[in-house]
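Values quoted throughout were computed directly from the atomic coordinates according to the rules given, and no laboratory measurement underlies them. From a predicted model like this one, the values you see are computed outputs, not experimental measurements. Cβ atoms are built from the backbone, for glycine too; each structure is taken alone.
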Structure I
Amino acid sequence: MNTLVIDLTHGGVKIAVSLAKKGDNVYCYDIYNTLKDIEKRMLDVYNIELIQLDDLKKFNDDLKVIYPIHL
């Protein structure tokens, strides 16, 4: 299954990298447009694709979504 992390502000980059290290297919969507260049490079290092909303069509419901938040 593919995993999409959609909030990269609240620990999403760390979560995405952790999942990628375990061998998951991980994708990210920067919903708040807060991703810094260093974080983009980190995603690249672990082959995590940064996608846009239009890209979601290609997954055909084979997607687990993770949305980390602060409580």
Structure II
Amino acid sequence: MTKKISYSRMKKVTGTDEKTCTTCKGHGSIVQQVQTPFGVMQSQSVCPYCEGSGKIYTKDGKQLANG
């Protein structure tokens, strides 16, 4: 059994700055915890700020799209 997967590579554009995302600290995902009467409920999701890449790209002080 074989399964095809698709992916895209990100290429750094000259003149851009790359910084670690401060929201997810470079992990690409965030963990949210909620206290319920039954205990702590935890969920993990893709970081909405860096879109899961863990990096923020800027050029001339403006944030570029990470996709």
TODO: Out of I, II, choose the structure whose coordinates give P(r) over Cα pairs in 5 Å bins from 0, in percent equal to 4, 15, 19, 17, 14, 11, 9, 7, 4, 1, 0 when calculated.
DONE: II
Open item on the list: With relative contact order in percent (Cα under 8 Å, 6 or more apart) as the yardstick, tell me which of I, II scores highest.
Closed with: I
Task: Entry that produces 0.7 once distance in nm of label points 7 Å out along Cα→Cβ at positions 2 and 58 is calculated, selected from I, II - done: I
TODO: Compare distance in nm of label points 7 Å out along Cα→Cβ at positions 26 and 42 across structures I, II and report the one with the greatest value.
DONE: II
Task: Source structure (of I, II) for helix-only ellipticity at 222 nm (-39500 (n - 2.57) for each DSSP H run of 4 or more, over all residues; to 500), computed value -7500 - done: I
